[in-house]
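What follows draws every value from the coordinates through simple rules; no lab data is involved. Note that the structure is a prediction, hence the values are computed from the model and not measured. Cβ atoms are built from the backbone, for glycine too; each structure is taken alone.
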Structure P
Amino acid sequence: MRSNRGRDTKPELALRSAVHALGLRYRVNSRPLEGVRRTADLVFTRARVAVFLDGCFWHGCPQHHTVARTHGEFWARKVTDNRRRDRDTDARLAEAGWRSVRVWEHEDPAAAARRVEDVVRG
């Protein structure tokens, strides 16, 4: 578990590079809401947009999620809790006037960056 990075993963670096190439500037690994322990991968403070890059295993991607062979019950509960927390985070951000963008790690970084740009500039 220690080898699983919390930030600066390859998909995250690819997304950040693509977003930066579009001329957008952002904060990395920042908490958009004070007093709430939820960290977004990219935060656009002026536009009030938080971007989360979700891992297929950890967040239960409908296309790529696989069931763990060992401790399956534990991991199933963990993924369910992660998805519940993601929905709660999106709801809290919306209540505070923020928009959240969810990107799966398997998505094309350039396409995801354009989607982020549409939300930030739209």
Structure Q
Amino acid sequence: MPASARRVDDTLAALADPTRRRVVDLLRRRPHRAGELSDAFGVSAPAMSRHLRVLRKRGLVEERRVDDDARVRVYRLRRERFDELKTWLTEVEMFWDDQLDAFKRHAESTRPRKRR
């Protein structure tokens, strides 16, 4: 299996969890601290940490430490994996567009002609 296919699989697996999708939706607006994410979803810090670890390992988010407090981490989205997912989805969409175009041509070529 090509590396890009494995990365798309990893991305889809990470996004299969509704909490992680909601984290991504929130991070689309702006970077957030881990504590803010925990509070926003009403989950414990360890539970949010597990979700963020999955997203980080899959390359969907990155963490940055705040200079004045090494304990505080800010999370933001990374674009690369979303671009790969978008490319894969575009390829799937092109397949279906081709299939529908072929069906339309077939239907139009076999349509009974009206008698005069």
Practice task
Assign the value 14.6, calculated as mean count of other Cβ atoms within 10 Å over residues 14-21, to the correct structure from P, Q.
Solution key: Q
Exercise for the section: Taking 0.97 as the value of Rg/Rh (Cα atoms, Kirkwood Rh) derived from one of the structures shown (P, Q), identify that structure. Expected result: P
Completion exercise
Re semi-axes √(5λ) of the Cα gyration tensor in Å, for residues 46-85 alone: value 21, 13, 5 computed from one entry in P, Q; matching entry is structure Q
Handout entry: With helix-only ellipticity at 222 nm (-39500 (n - 2.57) for each DSSP H run of 4 or more, over all residues; to 500) derived as -21500, matching label from P, Q
Key = Q
Handout entry: Read-out mean count of other Cβ atoms within 10 Å over residues 30-37, computed value 11.9, structure in P, Q
Key = P
Fill in the blank from the handout: When P, Q are compared on relative contact order in percent (Cα under 8 Å, 6 or more apart), the highest value belongs to P
